[in-house]
Structure P
Amino acid sequence: MSAGATGKSTLVVTSGLSGNAIVTRLNGDLDASAVPVFREHMERVWAHPAMPVLIMDLREITFCDSLGMNELVEVLQRCEARGTRLLLGGVQGVMGRVLFITGLRHVFEVYADLDEALRQGSVIS
């Protein structure tokens, strides 16, 4: 049964530190049912002092709808307001297609490989 049929989110969000970056990992569907889960987690991230870099690990995203993309845009705006550099890592498959189709690929700093995003995030801009 899909998340849409049950109304429950299949998204799991975790965060940790890596050098001067917060790395937030998303696993599952980033859709309408996941928005509250994602927002709640990000509010905990925003409650901490701003870090120079936030890396969103999107390797395990299996689906993303327009509301999910809207949340990523809001994260970008929040990062800009805090002076935090946002990098999207592990952008392949579903997320690569969604970012390309929506024209947002060039709005975000995108890396196909999470390790490359981590390396770029360690460079102080």
Structure Q
Amino acid sequence: MRTKEILIRLRGKVDILLSDAHPPRGDLMEKALRYLDTFWPQLFAYLKDGSYSIDNSIAERFIRPLAGERMNSLFFGSDKMAEVSAVYHTVISTCRMQGKSVLDFLKRFFQEIVSGRRDYDHLLSLMLSENN
């Protein structure tokens, strides 16, 4: 497995750079090395379990449209409206990631609410786990 070999070589270089015998580095390099050292187990975890991926490009693709929203969030007027926006975008992105129709999800969600259902967290997870 080529990736494993690369990670092992990278770990060796990180260990050398972090050793006391290595000459001083700049603050940014020091910060990057400490970050990599701290999160090394998570970086290496994907090799132990085939369901993990080494990158998060899928998540990044789904949140890319929200990048502009960060700037707009300065103008929501209140913390409550910023929270409402975050929940809205979380639901939309989750539906898309799971291949669910956002419109169908919202229709069903509001039908359940109108019929008296109030266990929102359970309702959201139940509806997202159902097959369309």
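From P, Q, which structure was helix-only ellipticity at 222 nm (-39500 (n - 2.57) for each DSSP H run of 4 or more, over all residues; to 500) = -12000 calculated on? Considering all the candidates, the number was obtained from P. Looking at distance in nm of label points 7 Å out along Cα→Cβ at positions 25 and 57 over structures P, Q, structure Q comes out largest. With distance in nm of label points 7 Å out along Cα→Cβ at positions 9 and 113 computed over the structures P, Q, the top value is the one for Q, the highest of the group. Once FRET efficiency 1/(1 + (r/R0)^6) of positions 65 and 89 (r between Cβ atoms, R0 = 25 Å, to 0.05) is computed for every structure in P, Q, the highest value turns out to be that of Q. Taking distance in nm of label points 7 Å out along Cα→Cβ at positions 49 and 105 as the criterion, the top structure among P, Q is P, with the largest value.
Matching task: 23, 16, 13 is the computed value of semi-axes √(5λ) of the Cα gyration tensor in Å. Pick the structure from P, Q. Attributed to the structure labelled P.
Of structures P, Q, which gives 24 when relative contact order in percent (Cα under 8 Å, 6 or more apart) is computed from the coordinates?
P
Read-outs: derived from the displayed coordinates by stated rules, not from any lab. Computed from a prediction, not measured in an experiment: that's the story for all the values here. Cβ atoms are built from the backbone, for glycine too; each structure is taken alone.
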